[in-house]
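The following blocks contain the structures, represented as structure tokens.
Any read-out appearing in this document is the output of simple, stated calculations on the displayed coordinates, not a laboratory observation. Since we're looking at a predicted model, the values are computed, not measured. Cβ atoms are built from the backbone, for glycine too; each structure is taken alone.
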Structure P
Amino acid sequence: MLVDEQTRQAVQCTDAEVENLKKSYGITEETLSDVRALGPAIVPKMGSVIDVFYKNLATTPYWDRFLSDDEVVHRLKKLQASYWSDFFSIQTLDKQYIDSRRHIGAVHARVGLPLSAYFTGMVSFLQIFSQYLSELESYVSVTKLVHLDLSQTVESYSTIINETISEQTRTMTEMSTPITVIWDGVLMLPICGIIDSSRAQGLMSNILSKISETQSKVIIIDIAGVPIVDTAVANHIIQITKAAKLMGCECMVSGVSPAIAQTIVELGINVNSIQTTATLKDSLGLAFKKIGIVIQKINNENALC
């Protein structure tokens, strides 16, 4: 199934949206009547219309990979015949009609059909239909409904694409911020990239969960890979350290470069509540002291192989 139930629910519209769409596109009962009046002239010839459509698309970019399989083309022709049959027999513009148009956008997003290819297809159909639209009123009514169909397809397409991007971003964020147990009671989190509000919230949630899970007493947050530290970023880090402290875990920030230190001073950011070090090595040494661990260098001659 190309579109799952969760996706269907994400693109469904409400009755209030339907009414707003009618007003926005100026679609009245007269508009629908004009479109229906064209049905007897167009629908019986839809098979030949669709054949002309595919002939026109034969040299169109993006469509070639969808037209190489005869079985796929046959299935697409049936779907398009059904689509235009519904279009020219529309009785009322309701939630069911809008949902069906949004479903098309969701399918296109899932199969990877670019919007430009979809627009090319709709323009091609309009050009073919133009020979049947002898009266201006009919042309205006058809274009109104086509424009509404386009808008709803694009809206659901964008919804699916944005959800996909958001999910990929969340996955990449989780992969780029691994919280590691480097010693019993000591956690380390290297951060790379920009820290925004959404990411900061995710970091805090992951850190607190890990502290609770490991009962760690110290966490080192290394920001050497963070390109910009401004007031917002500093506040995010401060909030994280405060939350960690409430759970009995002291937070240290390492990787404070000269440039970052200068920026913090110039911005007048109060970081008195944060223990900072220039390097991860320094933070690690302090962390060991806090948990009572002493590391000593042994002589090679006494070392066991």
Structure Q
Amino acid sequence: MPKLSIIIPMYNAEDYIGKCLDSIRNLTFQDYEVICVDDGSADRTLSVCKRYQSQDKRLHIVSSFHSGVSKARNIGIGESRGEYIAFIDSDDYIEDSMYEDMICQLDITKADVAVSDFYIDTGMESRIRKNERVVLPVFDGKQLLKYAFEREHYHGITAWLWNKVFRKSIIIKDEPIQFEENLEIGEDVVFIVKFALRTYKAIHVEKAFYHHVNRENSLSKEYNSKKYNDRLLAYKMAIQILKENGITEETAIWLKRFYVYHAANFVESAKREGDWYHEHSHKKDIKTYLNEYIRTNQRYPERIKRIYELLD
């Protein structure tokens, strides 16, 4: 069985998937399998993957049909055989030493998850996202929650999936952790919260390996009320999970602050698009955790001013 399962959800990724797979093929760590889950692509994504598959039998292709990224990832987990699981977005790519470095540290420390810094690629430049404050090299699940959601200082941890390597046994033990298939976006937030609550030991590898590509013309940047609603729902779910597990307000407050931030973005976008219903209904969402937002943004009066202007 392979040591690592790399899961790649794909949808109409013909222009990018080749670079992604090339970066995997160039890895110094070779004990892996790649599970490409195609979600009904209408372009040549499958053809590109099949060409790579003909050259490397470690690449497996599974087909889904317009079920969304969460379903695709769940399928990938179900198909995986590795001791560890990693997720890559089909339009991103990685440095060749990523998994050798991270899995080596996981094996040494017996940790449940490894987290690295990462790059944000804009097409014009590639910027490393690192933490402003020192991150402990080894920490527990509650500290992982703090690092993931207190974005004020911990830019390199985050709740994203792709800068992490997860121990599969933690995901599938007892009641398996699954991605919420009703969410088009924000599913990673809920997954990370659930995983962190099972985590006894996490490690930070202080290197940047993963290149997350921001595309200015991406369809994901277009106004989509369903995605905005899903992001708010994801944070609601995550906050409720923390409450049910007795996690302190000190940790939950950072998720509540994100909730207000995304609700405010929703109101601004809805107003710009002439979506009166969502503009006004989500002002109520801003008010849900307004006090927490103000309390944690005292050093940023411009943020507080923005919120009050939206509520006028």
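For Rg/Rh (Cα atoms, Kirkwood Rh), find whichever of P, Q sits highest and give me its label. Walk me through the numbers on the way to the answer.
Details: P: 1.24; Q: 0.96.
Comparing P, Q, the top value of Rg/Rh (Cα atoms, Kirkwood Rh) belongs to P.
For helix-only ellipticity at 222 nm (-39500 (n - 2.57) for each DSSP H run of 4 or more, over all residues; to 500), the calculated result is -14500, so let me know which of P, Q that is. Write down the numbers at each step before the final one.
On the way: P: -21000; Q: -14500.
So the calculation was done on Q.
Suppose you compute distance in nm of label points 7 Å out along Cα→Cβ at positions 22 and 222 for every structure in P, Q: which one lands on 6.3? The partial results should precede the final answer.
On the way: P: 6.3; Q: 2.9.
Checking each candidate, the match is P.
Consider the structures P, Q: one of them gives 6.3 for distance in nm of label points 7 Å out along Cα→Cβ at positions 30 and 238 as calculated from the coordinates. Say which. It would help to have the intermediate numbers written out before the result.
On the way: P: 6.3; Q: 3.9.
Checking each candidate, the match is P.
Can you tell which of P, Q yields 26, 21, 9 when semi-axes √(5λ) of the Cα gyration tensor in Å, for residues 182-253 alone is derived from it?
Working: P: 20, 12, 10; Q: 26, 21, 9.
It traces back to Q.
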(request) Compute FRET efficiency 1/(1 + (r/R0)^6) of positions 102 and 278 (r between Cβ atoms, R0 = 35 Å, to 0.05) for each of P, Q and report the one that scores greatest. (result) Q
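Given a computed value of 13.2 for Kirkwood radius over Cα pairs in Å, for residues 70-133 alone, which structure among P, Q does it belong to?
P
Identify the structure, out of P, Q, from whose coordinates FRET efficiency 1/(1 + (r/R0)^6) of positions 78 and 230 (r between Cβ atoms, R0 = 25 Å, to 0.05) was calculated to give 0.65.
On the way: P: 0.00; Q: 0.65.
This figure was derived from Q.
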